[in-house]
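Computed from the coordinates by the stated procedures, all read-outs in this text should not be read as laboratory data. Just so we're clear, the structure is a prediction, and the values are computed from it rather than from any experiment. Cβ atoms are built from the backbone, for glycine too; each structure is taken alone.
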Structure P
C-alpha cells in the first residue's frame, strides 16, 4: 500500500512526513531530473505503508519541473491514496489544488493542516460539510504537534480498502484555472465562518515588521545589528588565530630555513591555511549562524515579503534578497 503526500509549499506537508517517518526517510531524485522526493515505510495498524513526500506543488498543470514530476508520479505510479495536505488558514488557495486532484482518478483525502493557526485567526471550518460537498474524506490536523496524524493514516487505510467511486462533477474545472480559483473561493467562503481573531504577540510584532514604513526601519536595524555582530566577533577572534598561525610559520621557517625550498613551500602552505582559518572563519561562522537564527525565528520570509516589490523591478522574486545577503559576506574590505 502506498500513500502520496502532496500540497502547496509551506503547507506543513514535510512536517507531517517527518512526524511519522523520522530518521527512516530516504531522499532521492526523480528519474532524469534534479527534483528530489522523500520516501519511507511506516506501519499503520499493523500494516506497512510506503509513504512518498512529493515536492511542493501549486498546480498539476504548471510548467515548473517539480509540478510536472508530481503530476507524472501520480498518473504513472500505483498510489492507493493521495493525501492532499492543505493550509487551513489559507483554505481557498489550497482547494484549487484539491479540485485538480479530484480528477486524477485516485482516492483523495484532504488533510486540513494548521488548524490551530486557523482557530487563532478566528476561522471555523465546517469539515463535515466540505467533506459532503467534495465527496472525499476531510481530516483536521496539526502536524507540528502530532494532533490528528494517527487518525489521518487510519482514514487513509480505510479509504484505500473501500476503493471509492470517482466523481466527475469537478472534471469541467480541470483545464480552467480561473474556474478552479473561483470555485475554491466559493467553497472556502461557504464552509468557513469568520469569528473573533485572537491576536497574539506574534501578530502585534508582525504589524511592525511588515509595516510599509516601520518594517523597513526594522529591517535596516536588524541587518545593522547582524553585520555589526559578525564583524565584532570576527575582529575579536581573528588576532588570536593570526598570532597562533604566525607563530607556526615562524617556527616552521626557522626550523626548515627561510631560503630553502622546503621552508618556502611550508611557509606558503601555512599562509594559505592561515587565510582560510584565521581570516575567513572568524567572520564566516558567525555570519552563517546569525543567518540560520534569522531563518529559524521566521524573519527571512518577512524580509522577502518586504523586498518583493523592489526585487520584482529588477526581474527577481523577493526571496532573492537572501542570496544578496549571502553575497555580502563575500565582500573584501580594502
Structure Q
C-alpha cells in the first residue's frame, strides 16, 4: 500500500500516519520527493481498510499496490530515483559510463586501463577482484590486492570504483574499497546475500540473472530495499535463449519496461549481453536510445591477452570511437554523455 501525503503535510501528520500503519502490522518505508512524501506500507492485514488512512489529516491519496514488489515499484517514487555517488548521478540527465577490464590482473594492467577509461570520459572504473568463473581452473581474481590496485588507479584519476561482491563475508572488504557494489547474475537470487546488502548504505548494482524474468529482477531489488538500502541500480546484461551466435541475448526491451515498472535507475551491460566486442558498440548505442541511465563496458589495453573475457573487451580505439558515437546519440533522446 502507498500513502501519498499532501504537499503541505506536516511532519507531525506524517508521523501519525506512520504510527497508524505500524499498529496494523505494516513495515513502513518513507520516500521524500520534491513535492510529496510517499509512505510505502509492506505487509499488514489483508483486509485493511484503506479508507481509514484516506480520511486522516495530511493524506492526499492511498493506493493498493497489486504488484508483489512494493518499494521497487514506480508508484513508490513516480519522479524516479537518482543514485548519487560523490559528484556522479546515476538516473539523472547524464548517461554515466562505467568501464574497465573484466578483472584486475596486475598493477600495470589496471593503471593502463584506468588511463584509457578516464581519457575516454567515463566516470567509473570497473574491475573484478573476486571472479565467479564457470570453471574452477579459470583465473579467480587477485582478491584484496586487486581491490587495492583498483582503488589506487581510480583515485589517481578521480574515478569511482565498482566491483563485484560474491559472498556476505566480502561485504565489509568491498565496502572499504568500492563506491558501488556489483551483484552478479549468478547471485541475483542469493536471498541471504540480498538481505545483507539491504543493511549497508552504499549503492548496489543488481544484475539480471541469465534466466530471470523482469518481475524476478524487481523482487530481488525488493529484498535489498526492504532492508533499508534504497540505492539500488538495475542492470540488464543479457539472458540465455536458444540463440548460440552470441554469449547471451541482450534484452534491450527490458530497459523501457523497467523504467515503466520501477523508479530505479537502469544500466545496460552490452559486453556480457553479447560476449562479442564487435557487437558491443551498436548494442551500447541502442541501449542509450532505449533509455539506459548508464553503461557497463569492458575495456582492456590488450584484450587478446586478457585473463578473462578478452573476446568481449573493447580495444582502446574501439572504446574511444564508441564514446564519440554516444555523444551524438544521447542528445537525440534528451541525454548527455561527457
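Computing helix-only ellipticity at 222 nm (-39500 (n - 2.57) for each DSSP H run of 4 or more, over all residues; to 500) across structures P, Q gives -17000 for structure P. Assuming 13 is relative contact order in percent (Cα under 8 Å, 6 or more apart) as calculated from a single structure, say which of P, Q it is. It traces back to P. Across the set P, Q, mean count of other Cβ atoms within 10 Å over residues 9-16 reaches its highest value in structure P. Can you spot which of P, Q the value 136 was calculated from, given it is volume of the Cα convex hull per residue in Å³? Only structure Q yields this read-out.
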